[in-house]
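For reference, the structures are reproduced in the following blocks.
A short reminder: the numbers here are calculations on the coordinates, not readings from a lab. This structure is a prediction, so every number in the text was calculated from the model and none was measured. Cβ atoms are built from the backbone, for glycine too; each structure is taken alone.
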Structure P
Amino acid sequence: MGVAIDGGQKILDFGCVEKILKKANLIVVQDCGCRTERNNCSYPRDVCISIDEDAEKSLEMRVNNPRKVNLKEAMERLQKAHEAGLVAMAYHLEGRDKISQICNCCSCCCHTLSGLVRFGLARHVLSSDMISKTNENLCINCGICTKRCQFQARRLENNKMFYDSSQCFGCGLCVSTCPVNAIKLIER
């Protein structure tokens, strides 16, 4: 018996999120419901973003400390989330033509990301426009990228970095911390 999964989650790199936020009329930042509920890690909580009509709903519902912010403040929150090692994940809601929520997720607390990674379903449900590419001649096999990868696409074995492109979703966490700039994002 086959099972069909219709997922609307998309992994976004930093530049893509900035483009989305620049088009928004209203931006609201709120605490991550998953990290608040599970209290499982020390990642920042005040980094989930709602846009336009979802932002209005967030302000009305007053759940998870919603706050209206401008583009600069939203980008500062996004930078904070990226530096901490969180993955920007957009939720495409059925019947809508644009992204309305951007969460910054960890694989230890996020109800969606943790399950997809833990059970090997990420590549069947998630999408992305980007993927990382490593210049093996520049790579020094330091392993920093393996610690940053929430998708387990990178691993260090016998002091050698191995990369599984089928597990990469182009979030850019490995790119921003590579000490020798051996990794870049390219279009999928």
Structure Q
Amino acid sequence: MTDRRVEKGKDTRDRIIEAGRNAFGRDGYEATSIATILDEAAVTKGALYHHFASKEELFDVVLDRVTQEIAESVAQRARTGGDPVTSLKAGCGAWLEMALDPAVQRITLLDAAAVVGWARMREIDNRHTLGGMRSNLERLVGPSGLDADVELLAHMVLAAVNEAALFIVRAEDPQAALQVGREAVETLIDRLTLATG
């Protein structure tokens, strides 16, 4: 009986998160009402507030989950690179491609800072994305003679890729902006490794 109750609670929580992701990704945080989430998840207000204290807390969980999914896709693509530079370019390119998705744009790039704040965004990045960036840059230390603080460099490269993603989001022609953004990031990586190699 207890196991069934736990499983039902987990299922309800997952439905709420999925409904929140759909609504936040489609309408944005401000325009998404609790009523919309309740309708999409087919749950009661009591069930929602049993799992999440507020709409902001739900958004935080959705943001964390979307960021984790991005990190997993980036890592998968990065593994296709035969060397550290190609791997880094492939991973960054995967993130820029994902920035074309309107739900990803809205949740991670447009609403996140206003809803959860910069410090929380950094915590989420630290948990999901910076580790992979740091690991790849550490692989560059030997082959290219990279002489820099890897931790700081990981933050800087990630910031550059995020700016390229924002460039894509704000562009009138996102597909053309994707190409420009990808070329800019690859040039940055090439210059970084050339200057230190």
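Here helix-only ellipticity at 222 nm (-39500 (n - 2.57) for each DSSP H run of 4 or more, over all residues; to 500) has been calculated and equals -26000, so which of P, Q was it run on?
Values: P: -8000; Q: -26000.
Computed on structure Q.
By the measure mean count of other Cβ atoms within 10 Å over residues 101-108, tell me the structure among P, Q with the highest figure.
Details: P: 23.4; Q: 19.0.
Largest one: structure P.
Tell me which of P, Q gives 28, 19, 16 when you compute semi-axes √(5λ) of the Cα gyration tensor in Å.
Derived from P, not from the others.
I have 0.5 for distance in nm of label points 7 Å out along Cα→Cβ at positions 117 and 173, calculated from one of the structures P, Q. Which structure is it?
Working: P: 0.5; Q: 4.2.
Working through the options, I get structure P.
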